[in-house]
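Enquirer: So, here's a batch of structures to check.
Read-outs: derived from the displayed coordinates by stated rules, not from any lab. All of these numbers come straight from a predicted model, not from anything done at the bench. Cβ atoms are built from the backbone, for glycine too; each structure is taken alone.
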Structure I
Amino acid sequence: MRADATRLILNLLGNQVVWFVAVIAAGQGQAWPGVLAAFAFVALHLRSAPRPGDEIRLVVLAVLCGVVVDGVAAWQGWVVYRAATFGTAMAPPWILALWASLAVTAHTGMRSLQPRPWAAALLGGIGGPLAYLAAARGWDAAQFPVPAWRGVCWLAIAWAMALPLLLGVARRQVTRSALR
């Protein structure tokens with residue numbers, strides 16, 4: 001197997017492992033296993049990243065997206081997160097860790113979506129809420145108070161904007177790097 005293919009598989013697999021660790025631990029009321037898993041995954045990724053500074057900027061942007069997306073969802077009461085370390089009106093650390101983990105897939109695992117913002121919006125708008133629903137129904141990591149459609153719609157709209165934003169920034173980083 002080529003090194004690029006191995007890196008791609010490890011990148012996507014690592015992100016999924018972080019998701020499962022964070023969601024299962026949050027369902028048990030613990031935020032820090034997910035945070036530590038994401039930190040380890042991001043740190044390992046940065047060690048082999050060709051442009052670690054770009055990756056760090058994407059992580060910061062992704063975490064800020066999480067503060068807004070999940071902060072609004074929590075503040076409005078559309079999504080109630082377990083293991084909400086800093087209160088129920090804010091995005092919990094474990095969900096922000098998932099945003100950080102997702103960010104380091106932008107240049108590797110989701111590279112093919114960079115020039116396709118509509119595909120990224122579709123993936124974000126469908127896949128984002130589905131991941132939350134899976135976390136809620138499978139591991140009780142979150143709840144969608146009745147009527148649940150408010151939280152699901154918010155996540156669909158927010159993720160349909162956030163994922164293309166992250167991938168667009170990643171694409172500009174690649175273009176800028178190629179011009180140097």
Structure II
Amino acid sequence: MTSPPEDLSSRIDEDARDSAVQRLQEAYAEGHISHEEMDEGLDRVLAARTRRELVPVLASLPAEKAATASTISAAAGRIKRRGPWRVPRTLKVESAFGKVYLDLSRAVFEHPVVDIELQLGTGKAKITVPRDAIVDIEDLHAGWKPSDYKPRKSSGPGDGPRIRIFGAMGYGRLKVRHARR
């Protein structure tokens with residue numbers, strides 16, 4: 001079952017509609033739903049106006065598989081990911097101007113090691129990681145201010161995902177924090 005978007009009353013954009021259609025087609029191709037169920041689901045997705053209307057259509061489908069690599073980019077503005085979302089094995093974040101906020105505290109990790117490549121021009125980046133995550137920022141090159149990260153004391157061999165953050169930041173600063181809960 002997929003996690004619903006945070007604002008269910010918002011209108012559907014074309015990317016969300018295309019993603020829902022693709023999920024239905026994949027579920028049909030993999031034999032999870034019948035031809036009739038796919039046709040009915042497609043009719044409902046194409047007629048939907050809000051994200052709330054997509055939830056019942058997608059709820060019975062198998063969970064999406066996490067991609068092994070993904071890129072989030074913006075020339076300017078804000079990049080923000082939070083809530084329950086699937087983290088790919090490799091995540092590349094590109095921004096020329098603007099702020100980046102990645103909250104991984106409630107994210108779903110399907111890989112024991114996650115690489116996050118930051119390519120930022122100006123602006124701040126803040127990454128919140130799970131309490132039990134192990135973070136490595138040794139290969140991040142900051143041009144202006146050093147990164148702000150204080151490693152958490154290890155709680156033993158049962159530690160959570162390993163998150164490697166690397167890349168380059170021009171004029172900005174990275175703050176990495178462990179979630180409090």
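Enquirer: So distance in nm of label points 7 Å out along Cα→Cβ at positions 19 and 139, computed for just one structure, reads 2.8; which one of I, II is that?
Expert: The structure behind it is II.
Enquirer: Out of I, II, which structure matches 27 when relative contact order in percent (Cα under 8 Å, 6 or more apart) is calculated?
Expert: I
Enquirer: Assign the value -5500, calculated as helix-only ellipticity at 222 nm (-39500 (n - 2.57) for each DSSP H run of 4 or more, over all residues; to 500), to the correct structure from I, II.
Expert: Among I, II, the structure yielding -5500 for helix-only ellipticity at 222 nm (-39500 (n - 2.57) for each DSSP H run of 4 or more, over all residues; to 500) is II.
Enquirer: If log10 I(q)/I(0) by the Debye sum over Cα atoms at q = 0.15, 0.19 Å⁻¹ is computed to be -0.93, -1.21, which of I, II is the source?
Expert: II
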